[in-house]
Structure P
Amino acid sequence: MDEMLGDLATWLRLLGFDAQYVQDMHDDEILLLLQDDPERVLVTRDKVLLQRAYRSGFKVYQAKGNDLDSDLASMKEDLCMECGEILSRCSLCNTPVTKAEQPAVRERVPESVAFRSEEFWFCPHCQKVYWTGSHTEEIYKKAQELGFY
């Protein structure tokens, strides 16, 4: 996913998809990444990059608009995407998260969260801690509205 699509990458991760997001990378470097992982789909709004990747035989998808929900719905339909395990990846770095026990993360979360929440997940790469809350309900709601769940 190219640097114009950060919000889309975040939401794909929240929906359980492996969504690599690149910044400050030249088109040639992006094409090399695709060469290393031929099953990956390049998602971009950059028409020049899209054409270069397509001509090189890579899987490509052109994000159609500036509306996140429309892009997600279009991607689901056009790429026949099945939802991954929701909230299974770090929204920041794309690493799969692991279940964490409260004592292990207590000092990494606000005190009110430590006492209110029972389930926690931890990103072993960037060290971010996640927990259930009202945002969790909103993510599931959006996933359902878009037909992912």
Structure Q
Amino acid sequence: MLDMPFELDLRPIIRAIRAGEVISLFFPWFGKALILDTRRSAGTPPAIFADDMAGSAEERLRDLARRRPDLPRPARLAAIPWPAGVNALVDTGIYAEFVRRCRALGDGALERDCARALAALRHAERQMKLAYVRGEHCRTLYQK
């Protein structure tokens, strides 16, 4: 777990993934989130996707209402900040918990979407790292 900045108790995160209705695990350092919405209706299956990080829980709920208008407002939203990179999500087994939950929801397409979301997060993280290397998110404090 080289990508983990400090020891983190994963048990509450695992409980949230296993039992939550809507889970938003977000990466503050590069502004993205992994969203698992387990709600369903006759024409709307559960969903998992990568998205921009929301500014608040209320903003995330508004985004879900826009994306999935056939579903009622979720009773609960688990908003989980992830203090490390995407590789740590995989290394710690947290990503595997998302896959297990997708599998338990009984939809093969959802498992494929889970893999796509992980790939999108990896891509976004890499783009942010490259931007830092190029100095795009930096400013000079002292000039010659």
Structure R
Amino acid sequence: MVKNVIMVNTVTDLTNKLQDPDINFQTTAILEKPITPLKKTFDQYQITNFSDIHNEVAFDVETDGDGYLLLADSYYPGWEAKVNNNPVEIYPANGNSRIIYINKGKNNIQFKYKPKSLKIGASITFSSIALLFIILINIKLKIVQRILKKSTL
């Protein structure tokens, strides 16, 4: 959990900030696009029930104020996040991580990887199998028709 964010506009700005010895990365994240400002920042937080299975990361966070949850895991299109079963936006942070806004209180966090490419690939595969099935049935019907035609002669 972090309380502070620094905005950058270019890769050069990001690189310079990542190398800045005055930035405390335990309390600060560097973002490439604006995020909702915190209403009342947290003083304490607790993370429990952590689970990382296949393409899903889930855990509970209890905090006494609002904060930004920084997950030191690659930001990549296809990740979806939910806080208490409500979708939230994921922001790229620190060049290779992801961050979400967390409200005060008990929160159940879920990150799931659901890339569009997987859905597209599954659709193409299903369509190809269906087309192959239709072709095979058509070939089999033609063979049966030839057999029946020869047997009637």
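Coordinate-derived values only; no laboratory data. The structure displayed is predicted, hence computed values, not measured ones. Cβ atoms are built from the backbone, for glycine too; each structure is taken alone.
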Calculated from one of P, Q, R, semi-axes √(5λ) of the Cα gyration tensor in Å, for residues 12-51 alone reads 24, 15, 12, and the structure in question is R
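Comparing structures P, Q, R by mean count of other Cβ atoms within 10 Å over residues 44-51, which one has the largest value?
Largest one: structure Q.
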